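The numbers here are math on the coordinates, done by the rules we state, and not lab data. Since this is a predicted model, take the numbers as computed values, not measurements. Cβ atoms are built from the backbone, for glycine too; each structure is taken alone.
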Structure P
Amino acid sequence: MKRFGWVLMVLALIPGAFAQDIDFAGPMNQVQFSNFTKEMGTALWFSPGAPAESLGVTGFDVSADILLVNISNGSDFWKNMTIGDPNNFLTTTRIHVQKGLPFGVDVGMMWSKARDSNVSSWGVEAKYSLVKGSTVMPAVVARASYSKLTGVDHLNMNTKSLGLMVSKGFLMFTPYAGVSLVQMHASPSVAGTGLSGVTESVTQVSGGLQFSPFPFLVVNGEVSKGEVLQYALKVGIRF
């Protein structure tokens, strides 16, 4: 437990690569706002961060995550939605907690914050086991999630997703993959932008590998591809 505490402290001190606030900093048209919504929505989306296999009634998974989204920082829509010059990666630190429940259900929640930026978010998730998994069969789950942007005064944004995940453990390694349909909604919360709210849908394909070098300790790498690429690194306790 002490080692995990040190990991949390180290991850929290890693500086974010995205050090500007999100706001309506320049003129935007409706097409640009839609493109911004799809890329920002990828950063906001509550990505899996874990294999498909159920935790079980007594199971917990608590982790600190680093997520990087490779945004189109040279585009007009990012320049007009950022106070300052945006970098090519939006980097956030996330705390992610999952709990197993009866009947093959897992639930989770997260909170994330971009360093040196007004961008933050919270989210909830639920997974339902379709195939429990065994020494020969992979585990398969249906997963739903919701996330909401906070900290940005003039922008309302949320995501909803529904998808399937599969994973299969081999010794200390558990590779997993999934596909999700992610719906992203954004609207200005300030007058004078001339923009209407938009709803976009993106198919997000994810793949990851969980490594368990010691009992209860997990290290997880994950890549997701939708409108843009998202990379994630997780260190946590799972039992």
Structure Q
Amino acid sequence: MPAEQAQPVQRILVVAAHPDDVDFGSAGTIVTWTDAGLEVSYCIATDGDAGGFDPAVPRSAIAGIRRDEQRKAAAAVGVTDVEFLGYPDGQLVVSIALRRDITRVIRRARPDRMVVPSPERDLRNVYGSHPDHQATGEAALCAIYPDARNPYAHPELIVEEGLEAHTVPEVWVTSPNDRADHYVDITDTFDRKIAALRAHASQTAHMTGLEERMRGWGSLQAKAAGLPDGRLAEGYLVLDTR
């Protein structure tokens, strides 16, 4: 049974380490969901304050710039709910605090599906295995199980904030094409993926061939999915977490 039909889905929460991670990995997929009327929200662990390449921009301004860019990118794919946890870029670890903060977002959003980074290091893909991505993926999976569903985990969330336990039924882990088991055809939403990426001007304005690079990656995913030539896709490992 296709993952989309496994159960009714109305609310989706996407967790990522940095502004722009969502758009590189999943923007095309997200458009298919928002166009279908699904509610999508983002939780971004850092402000991306260690990114940016323009020496004329004060380092103190980067966090605000990148938050603004992520909000604009989200709007390009139909998302208006973006929450930043404010952890320092490049310093994420799988801490109880990070698990608690993601648990808080889960209990607020009460999603039917979540999208998270892979917690595994891919030795063939150094850029995709950023330590912040791995830490965010592991912390998010810990928040999904056991934290968010356990009323006795992070008890202050109930006692002080009234956030009752919530079980996330399904998780999509962003995956390279040799590990994915589900693909979304993004051929018709690819232009909006590129628009979202271009909204991250501090990160992508210097990139030559951004569209060609993303088209090549999407083509590889589509080939792994068995789609016809000329199609584009994004791939995931889908987990039943009921």
Structure R
Amino acid sequence: MTDARPAGQNAAMTQTPPPPPGCSPALSDWPWPADANGLSLHRCQFDPTRLDGNDFARLGISAIQGAAKRQMEYLAGRYCAATALRSFDCLAVPERGADRAPLWPAGFCGSISHSHGVALAVVGRESAWRSLGLDLEARLSDERARRLCAEILTPAEQQRLQSLPGDAQATRVSLTFSLKESLFKALYPLTGVRFYFQDAELLMADQGMAQLRLLKSLSAEWTAGRELPARHAEIDGQLLSLVAVAAE
């Protein structure tokens, strides 16, 4: 694991907050060989059966309703986000907006994801990053990948899929799903426009890097044909993707 914390910070201010009882300590985790460029990514594992009703108050965030699994996912994600923000000397926890997206403190942007007992959050300063999209997904089974292929992949992506070995096709469908989820998380805060799997295309994904292209215009700036780079990695047997929109 590589510490993504900017250098020269006060250790007392950036001390990791204690985890809720159902979460492991959130660790700095940057899975790509390229430099983090000021981004802080933290990850923890969580156990929904260990949810304590007082955990929300301890972390200083508003409780949500729902099953224990849903509450623990939310809590673990916010804990990771608070830890990532702490690496910038920001003692805050993002609340939830009317659209259920995280509300980041002034001067910061970020993204949260969780899947199968793992939660992650990535945070950056708005002076360097306009928006971030992070997504963690378990691999689809071969049968489910075949069933969802036409929903997730465009016709062009489906054609390119056929060039891959059979045992790699479910992974590519799963990765495409994750990358498009990250793309949505990154662009929705900038445009306020919802879009779907057929509105973007994965052009390439190799050695931890990927390239996405919009097929639908979302705004005067984010028009059809615009391309964005992305990153992907494997963490705990699951697929992680990140779309980071740099500040101009």
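Which of P, Q, R yields -9000 for helix-only ellipticity at 222 nm (-39500 (n - 2.57) for each DSSP H run of 4 or more, over all residues; to 500), as computed?
Corresponding structure: R.
A value of 17.6 was derived for mean count of other Cβ atoms within 10 Å over residues 71-78; which structure in P, Q, R was it taken from? Write down the numbers at each step before the final one.
On the way: P: 17.6; Q: 20.1; R: 24.1.
Clearly, the read-out refers to P.
Here Rg and Dmax of the Cα atoms in Å has been calculated and equals 18.1, 59, so which of P, Q, R was it run on? Could you put the intermediate results ahead of the total?
On the way: P: 18.1, 59; Q: 17.2, 55; R: 18.0, 54.
The correct label is P.
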